[in-house]
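What follows draws every value from the coordinates through simple rules; no lab data is involved. Since the structure is predicted, the reported quantities are computational estimates derived from the model, not experimental observations. Cβ atoms are built from the backbone, for glycine too; each structure is taken alone.
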Structure P
Amino acid sequence: MKNLCLLLMFCMFPVLARAEVITYDIKKWGGNIGQATLTFTEGVDFEGKKLTLIDFKTKGWNFHDEEKIYLTPDTLQPVVVFRDFDLNVFGKGKIEERYLPEEGKIRVIKESGGKKTEQVLEKKGRVDNIYGFIEHYRRQGSFKVGEVMDMRVPTRDLKIKVVRKLKVAAMGKYFDGFYLESVPAGYKIWFDDGPRKLPLRIVGATGMASTLMIMKEYKE
C-alpha cells in the first residue's frame, strides 16, 4: 500500500527539471565590482518545445543585466535569447534574438530610449551562444591540450583552443583544470578537471570589457 501511494504521488505531480546554479564574483581593475549567477535548467517548456534554459544574471553597484537563453537540448544552440539590461553609461533596454537556422538568419529586436528597431543578421550553419558553448563543451568536449574548435557567435567567428593544464584558484582553493582561449582574443575559460567540468573562471562573457568571473559557489 505504501509503494502504491508513492507511485500515485509521482503520477500526480510532474518531475521537476534538473537545475544547476553557479555564482561568480565579477572582478575588474583588481577589485570586486559585482556578482553573476548562471542557472542551467533542463526540460523547460517554451513555445510548445522542451528546451534547455540558461539564465545569466549580473548585478553591481551601477549595472544589472539578465539574459534568458533558450537552447536546443541536444546541440545547445540558441533558439531565442531575451536580454534586459541597465548598464549605467550605456543606458537601459531590452533585446530579443530569434534564431532561424533553416533560413540562415538571426532576427534582433532592440528597445531602448523609447525606440524599437529590428535588424536581420545573415548567419548560415551552426551559431553559438558563449554560455551554450561552455555547457556543450562541458558535456561533450574531449579536453585534450591542443584541440581547436570553432565558435560562431552572431557577430563574429572565433577559434577556441585548449592551451594547457594548470592549477586554477576558485572558491578558496585550487583545482586541477584546463585553460582555453579564443583567437581572435576576447574569451578565456578555465574548466575544472573533475567529473562536472565546472567553468571556474570566465573572461569576456559579461558584455563589459576586461571583466573576470571567478566561481564562488556551486549548487545542484
Structure Q
Amino acid sequence: MSSKGEMHPIRSELDIARQLITRWDVGHIGDWYVGVSLIARDLKVSPDIDLLRVYTNQYRPEDSTAIGIELKMLKPRKFGENTWRIPMSPFYQGIGQVLTYFEHGIDRAALVIGFHEECDRHPTESKQAERLLRTHCSAMKSSILAALPYLLIYSMKGGSLESLVSSPNWDRVRFPIQDQETKLRRDSILRLQFAPKTLGAAALSPKANI
C-alpha cells in the first residue's frame, strides 16, 4: 500500500488515526470521523468506533459505504527488575471489539495494531511481538476469518503499514444485515446522524473530523 504525507511518531491511538488519515488510503474514499459513541439520538455504540469513514452517493445509493477501523497499540512493559515484554492483550481485545462493529451497520472493518515508538528501544521484544502477531493472523486467516471477507488486519510500525489479514474482494463486499435495528443504524450513519469526538485544532484535512 502506497503512502503519502508526513510521518509522525506513534505514541497513542490518536497518532495511529493521524497516520491512517494523512498517509494511508484505507477505504479509498469518504470522510473521516473519530470516536463514534452514539448513532442517531439514542443508539449507543459500545465500545466506540475508533475511526469511521463514510462515503455517501445520493445518485447511486448502492455505492454508499460505512467503514469502521479499530485502533490498538502495543507498548513495552517492564516485568521485574530487568525484563521487558510487549503484551499482546491489546491485539486480543481489538479482535473482539472490531467484530462488534458489524452490529452497528458497518459494511467493512479493519483492525490496525500500532507499535509505540518505545518498541524501537527493545528490538528483541519488538521482533517477538511482530512474529507472534503474524502467526496469530496467519492462523485466523486460514480458519475463523476465512469466511469473513469484510475484515482486514494491519500492523503499523514506524512509517510502514503491513497487511496481516487481507481479502481481494474487501473493497466490494458488504456485511449482510440481518435485522431492522442494524439497518436503522447503518441508515443513520450514511445520513451522518452520529456523534464523533470533536477535537478542534487537531483537524488534519479539510474533510477530516478529527
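A few points about this structure:
- Across the set P, Q, distance in nm of label points 7 Å out along Cα→Cβ at positions 158 and 182 reaches its highest value in structure Q.
- Structures P, Q, by FRET efficiency 1/(1 + (r/R0)^6) of positions 118 and 166 (r between Cβ atoms, R0 = 30 Å, to 0.05): label with the highest value: Q
- Answer label among P, Q for the case where helix-only ellipticity at 222 nm (-39500 (n - 2.57) for each DSSP H run of 4 or more, over all residues; to 500), calculated from the coordinates, equals -3000: P
- Given 11.9 for mean count of other Cβ atoms within 10 Å over residues 54-61, calculated: source structure among P, Q: Q
- Comparison of P, Q - label where relative contact order in percent (Cα under 8 Å, 6 or more apart) is highest: Q
- Comparing mean projected area of the Cα convex hull in nm² across structures P, Q, the highest figure comes from P.
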